[in-house]
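Before anything else, here is the set of structures, which you'll find just below.
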Structure P
Amino acid sequence: MSHDCSAPQTAEGTYLFDARGVARRFRHAAIFGALSALTIGETMRFCNDHDPLPLLQQLSQHFGPRLQAAYVARDPGEVVIDFRIVS
């Protein structure tokens, strides 16, 4: 499935975070900060050039069940994940 991560906000309450434009040494801190800024019902559409499996584990440990993750695209060179705050 192809997705254009250069598109702005996808829907009301969904905000784009393109990790490819963030220096590697700042990525995890920026992602945690962006997710922490979301309110219940908001979604961050995360775009990356690889599947961030270690990051997903860290996010699960930190946010627990209040953060849901759903893949939009999982192609080589283009991974898109919707992170939603549910409670």
Structure Q
Amino acid sequence: MPGKKHGPGIKNPDAYEEIRKDGASKEKAARISNAMASEGASKVGRRGGKAGDYEDWTVDKLRKRARELDIDGRSSMNKGELIDALRHH
């Protein structure tokens, strides 16, 4: 497939590309598209949305999540920068 922007582990490339266009990280897009391929889109769609908005998280919680994702420079970021880094990692 010319111009593909993902690795060989993506089971539903069309869904992956659409999810990435919506601003999701590569990891999240892969996880969702692969779940859609194995379980069906309607089942995956019903179960999502439990994490809440990053704006509602404390800075400590945001830094902890950034550490889990190994985002560089997280210790010196303010809340807005942490949110942006988490959304675009």
Structure R
Amino acid sequence: MPATGSFTIYYFATAAQFTAKHTERLPAPLPLSQLYPFLEERYPGLRDKILGSCGVSLQNEYVDIKEDADRIIQAGDEVAVIPPVSSG
């Protein structure tokens, strides 16, 4: 059961390497528009080096940080930072 007042964020590939974490719990609620600034504060350089090319999902649905800025990440939600996938 999720902790009260927090959501889980998952980091994949380069995002996981940069943060040195695969998952962590962050305080909720958090407006989606504040996700990148919040992560940048915790991990300086993350926005420019990683987040600019990443996709974000909220509750297993891709979201657009700008277009969906008014959405609120609620306690118990799951967010994923997904770097671009390359195919060979």
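List of remarks:
- With respect to relative contact order in percent (Cα under 8 Å, 6 or more apart), the largest value across structures P, Q, R is given by R.
- Looking across P, Q, R, the calculation of distance in nm of label points 7 Å out along Cα→Cβ at positions 42 and 66 that yields 2.5 traces back to R.
- Structure responsible for -5000, with helix-only ellipticity at 222 nm (-39500 (n - 2.57) for each DSSP H run of 4 or more, over all residues; to 500) calculated and labels P, Q, R on offer: R
Here, each number is a calculation from the coordinates, and none is a lab measurement. In this text the structure is predicted, and so the values were computed from the model without any measurement. Cβ atoms are built from the backbone, for glycine too; each structure is taken alone.
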